[in-house]
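A short reminder: the numbers here are calculations on the coordinates, not readings from a lab. All figures in this text were calculated on a predicted structure; none of them were measured in a lab. Cβ atoms are built from the backbone, for glycine too; each structure is taken alone.
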Structure I
Amino acid sequence: MRAVDTNVLIRALTGDDPVQSPAARAFIRDNGPVWVSHVVLVETIWVLDSVYACGKPQVVKALNRILDNKDLALEEPAVVRAALALYQSKARVGFSDCVVLERARSAGHLPLATFDKALGRAEGAHPLN
C-alpha cells in the first residue's frame, strides 16, 4: 500500500492547484487505497482550518469525505470516527486534541492528563490545574 502526505491530501481535497490537484487525485485513484496516517490527517485539518479558513462545518464535511473515500485507508479509522464524534460534540476542542484523546483511549492509556480546559471536560481526560 502506498501512502500520501499532507500536501497531496490537501491538493486532492481542495482542487486549488491546476497542476498539483489533478496529479494528487490521479495518484490516489490509481494507487488506492492509499494510507493516511494520523499525523497527515491532523495536519490536513490544521491546514484547512488555518490556511483555508474552513469553519467547523466544512472541516466535518471534509473529514466525512475522507472517511467515506474508498481510495483512502486511514490509520485506525475507528479512532478517527470516535475523534470526529468528539470534535462535533465539543465546541472548543480541536480535532487534533480529539485524536490524541481517542488514540489514548484505544490504547488503554486513560486518563489523558491535560492543561487544556475544554479537553479536560471530555470523558477520559484528566484536567490538571
Structure II
Amino acid sequence: MGTKPLTQTTGRRKAAIARARLRPGTGKVTVNGRAFEVYFPSEVQRAEAIEALRVVEAESSYDVDADIVGGGVAGQAGALRMAIARSVVELDPEKRGVLRKAGLLTRDPRRKESKKYGLKKARKAPQYTKR
C-alpha cells in the first residue's frame, strides 16, 4: 500500500472484528483485499458499513482499507461501521457528538445466549410426549 494510514481502529459486533485504516482519498473501500461491492453484495450492508462517513458527509474524502475476521455478513458490516466511526472521531474529535447521536459509537452488547443442558438450544426444549 502506498500512503501511510491516518488512523487504524478496531470495531466489533457479535463475533466479527474489523480493523479499519483510513487514508485521504476518493472514497474507495477495500475489505480483505477485495472490492467493497464484491465483499458486501447486499446494498443494505454496504450502506450500514459506511454509515459513519455518510453522517459526517465525508464519503468521498477517505479511502478505507479493512480487514475483517469472524462472524457473519451482518456482524461484519456492523463491526466495520464501528471501526470507521472510531477512525472519524480520531481524525476529527468535533464529530464525536454527531456520531454519538447517530448511535455509531456504541458497541452493540448483544451476544448469542449459551445453550442449557437438557435443552436443544438456549431455550428450545425437546418435544413433550405424554405417553
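With distance in nm of label points 7 Å out along Cα→Cβ at positions 11 and 83 computed over the structures I, II, the top value is the one for I, the highest of the group. If distance in nm of label points 7 Å out along Cα→Cβ at positions 91 and 115 comes out at 2.5 when worked out from the coordinates, which of I, II was used? It must be structure I, since only it matches. Among candidates I, II, the computation of helix-only ellipticity at 222 nm (-39500 (n - 2.57) for each DSSP H run of 4 or more, over all residues; to 500) that gave -8500 used structure II.
When percent of Cα pairs over 11 Å apart, for residues 27-66 alone is compared over structures I, II, which one is greatest? Checked I, II; max of percent of Cα pairs over 11 Å apart, for residues 27-66 alone sits with I.
Set I, II, criterion relative contact order in percent (Cα under 8 Å, 6 or more apart): the highest-scoring structure is II.
When distance in nm of label points 7 Å out along Cα→Cβ at positions 19 and 107 is computed for each of I, II, the one that comes out at 4.0 is I. Sorting I, II by Kirkwood radius over Cα pairs in Å from high to low puts II first, with the largest value.
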